[in-house]
Structure I
Amino acid sequence: MTTTASPTVSPWAPLRRTVFRNLWIAVLASNVGTWMQTVGAQWLVVPEPNAATWVSSVQAATTIPVLLLALPSGALADRFDRRRLLLAVQSGLFVVGCVLTALTVMDLMPPPLLLVFTFLLGVGQALTLPSWQAIIPEVVPRDEIPSASALGAVNTNLARSAGPAVAGLLVAHIGPAAVFAINAVSFGVFALALLIWRRKPRTPASHPEHLGSALRAGGRYVRYSPVVRRLLGRVVLFVLPGSVIWGLLPLVAHQELHMGASGYGILLAALGVGAIAGALLMPRIRDLITPNRLVALAGVVYGLALIVIALVPDRYAVTAVLVAAGLAWMTLVSRMNATLQLFLPNWVRARGFGIYQVVFAGGQAVGALLWGQVAQSSSLRVAYLAAAALMLLGTVTVAWWPIHEQDGTDRSPAIFWAEPHLMLEPHLDEGPVLVTAMYRVDEKNVDAFREAMEDLRGSRQRTGATRWGLFRDGEDPARFVEVYQVPTWAEHLRQHEGRLTVRDEEIEEKAAALARGPAEITHLLPADGNADRNTDGNSDGNAGGKPDSGH
């Protein structure tokens, strides 16, 4: 789905909101510290033997934790208070940053140990990203989300501009320990902003999810959401080859352009300047360029930039094309991010972004290792040319594998199913539960009904169903029976109590309109389950539950 902001919404509008502004500034401080940390860590290992492997390993050690932990982090963020989770994580990162600084000052930081601390900081990043992304729709209205997403890109790329430039100067004149110390302080700044934010207490879920079931529910949602799957696919095709810049730029600066730490900072700043320019142009870009054309344009620009970096060893030419590459990177990533923000319903938003971060970080981590090995075994030029070829090939695929474009649909929660009234009261963990819906459909509506039910199938599976089927009565052709299975009774109650959206309601109403009256619903429980009879004295309770007009 692609939803664009109204042209009247200023790209700066979210910053007028106090909570968003305070958190945005805090995240900026944290991002600046993170980029300074990356520059310090990478430059610390540049003099080492096998520098290409060590440099790319630093990048991989930062992103691999996101690959491993982003999805569990998203599940935690959907289950617990997101503010408190972020506060705990930032406090832990502050401690890790202080220890890293102290050991570096004492000259007790060999490359393997540096990778361990880099990995720990990456763990904190993995726990932070889904919660932060999921919080944004809580603090800005829906029509400002695209602007908030663009401001997130401005934030990241201001950090890419300022962080590396400052870090380069500090590393050159003081040493890496100085940037490690600033990074530690940045975590404290983020924690302070979270303490100031007086978020309204979150209403506890009626039926909270266990971590395992929450993970499965998040994966199931993405599996049965073609829009999200296609977005993730496009991200992989862009990030995997695009990561060559982030992974090997220190070596380009050092070996090809003969620039020091401050020069490397300038190159990263060029990327940041291009990204900031792209963020400022995003409202106009959204009005003029469709998402699929944007994917194609960004891929071509980025691919050509990689070719120039490979073939033109001139610091001015490389700096110029890095501005263009930064603009292309930001416009595509920001567009994918905003689309996902608007599409995902609140109940699964952090888990959806956890999966997004897994894909994004996975592309970066695999790319960093891949291009590092290519450069180590052949040359930087070969690595950049191979990445450019892969980028352009991936861009071509948009012709037959485009992003699904949909007009704005309402993803807000909708509670429209009738409360189930059963003669047997199942335990929450009892299951599986088989839900049936019986429809009567006139022959003239059969084809349209079948098509509508395919849309309904996706809704059922995204919100909890593990199996689904539609059957027609051979003796009574007007009678259709929808059957779907949910793992537990608690999982089915979550469908009743907040997983469904207005869009799901529209899909269900479309199918129901083609039938003769409302569907007749039954809930079938395991015959050997531990359900208790109601105390109404009825001794012949139906194990399948009481027929109802709602789920």
Structure II
Amino acid sequence: MKNLLFILFLAVTSIANAHVGSSDVQMQGQAGPYKLLVSIQPPDVIPGTAQITVFVENGEAQKVTARPIYFYSGDKGAPSADELTKAPNQSAQFTGVVWLMEWGSSSAQIQIEGDKGKGEIIVPIIAVSTAQRDMPKQLGIGLSILGVLLFLLMITTIGASVSDGILKPGEVLSKVQKRRRWINMGIATVVCSVILYGGSSWWDSWAADYQQWIYKPTKGNTAVLVEKDQRVFELKIDTTEWKSQRKGSMLSMLVPDHGKLMHAFLIRTPGLDAFAHIHPERKDSATFTADLPNLPAGKYLVYADIVQYSGFAETIVDTLEIPEKTNNSETEISSEDTYVITDPIDAPGRVPLDANVVICGKPGTKTVFKDGSYAIWEGKPDKPLEAGKPYLLNFEIFNPDGTPCLPEPYLGMTGHVAVVRSDGSVYIHLHPSGTFSMAAEQTFKTRISDTAKVARRPSPQIFRDSVDSYLASLKSMSVAQREEQLMTEMGMYELKTDGMMGMEHTNQISFPYSFPKEGRYRIFLQVKRNEQVLTGVFDVRVNDATAL
């Protein structure tokens, strides 16, 4: 059974992109005076149409439009906007589609007009082909029969045109005319066969070319090294199959997301009972390392998020065997790295308690953090969620005495969530703003303000040097300065004349998400209190909506 689990896990990596098994995009944010919840289902074939649903949470919208904006062609090369239609009996819900014609980093520009004026929001989308359409069997049979009939009709028509078609009324074909008919029918057969062969070859060539454009995720190889009695996590990006020099330069064109070049999540399988969120640093172009927390031995699923210069976000996946520690010393890790032990997903409550253990909860129940504070997930414990339906995962945070707790910024956000399906086939890193990379959103805001029709690509080495300098400056700051810097860069704070004005900040944190398929999911919630990163764990069952 365990071997089957890992076979399934490795199988899903062939279709993974920005996240694993969860391609839909959800975004909650401000479009000027309007608060919106946007849900986008990207196509699995490019060119293709992305399905868009916009929920207007305040105000009365009269018109909502959407248009695709691609990174390389920018605002100047984008098509005109299409108007979304108001859903029946839903005055605040608008639906429609946008065509995504270019492969790669894209976005949807949502514009709204209503009683509060105008507003705009940019939603990043990863546009890649992950599937190839198969012709339905019945359609294929029907077209084949029709093709044979047309082939025969073409040959007989050509034969008749040089024989029966030129006879006068009452005349019969001579031997010469009959011979001419057969000769022309033979020539027609050869010509039509050559045309069919050419068409078939063209189709096969086009299909082979399309196969080259089907998304192939970046691969990585992980290992645990021992340096000075310290276990070190290492991830090497696999470049052995990279033939393009441009592909290789991508490694020097990574951009920080939340102030980190890489966010790595390690989750022990099959119980999902050990979890770590770490931030490996770039050692060389393809190698990233970080001190490994005091995780127990076992086999781990590894998900490592990176973002390219264009805003194209990827998750590198692997499995990692972590050995037992050879000493009992406590490992010193970065203050922004964290780990937790919890009960196995198949055996709730069965875990020995210590300082780094939390008990898993369910919707409507609370999970106590290791410092005594706790989180409650809004919902009913025994009511499963539905796959494909957009939700707001609402969590309320409380101090140990039951008073509301206002979480401190953690990597520029009020909270983070990692969602993992029990078999590892679904993984996603969520923020209160949505399912996308914040770095991708900033990339498109910058790109839209750029008037160039074609993106100007900087020198990879110069770009890498500037990123390294930026990361070094962040490390030199105090925690408070760094968090303020990150929140300002990501638009979480706006500088006003009277000082720093923040977004709505309460003890409730909401994460928009749509579970892609049925199954059991484990949710790792991370917040910060008293300068300490805290992790809570929740389980939920998701049903197939079509089976209800």
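Readers should treat all values here as calculations from the given coordinates under stated rules, not as data from a laboratory. Everything quoted here is computed from the prediction, not taken from an experiment.
Kindly point out which one of I, II the value 20 was derived from, the read-out being relative contact order in percent (Cα under 8 Å, 6 or more apart). Value 20 for relative contact order in percent (Cα under 8 Å, 6 or more apart) corresponds to I out of I, II.
Could you tell me which structure in I, II was used to calculate Cα Rg over 2.2 N^0.38 Å, for residues 90-217 alone as 1.31?
On the way: I: 1.31; II: 1.97.
The value was obtained from structure I.
Out of I, II, which structure matches -7500 when helix-only ellipticity at 222 nm (-39500 (n - 2.57) for each DSSP H run of 4 or more, over all residues; to 500) is calculated? Computed on structure II.
In this comparison of I, II, the computed figure 13.8, 42 for Rg and Dmax of the Cα atoms in Å, for residues 426-505 alone is attributed to I.
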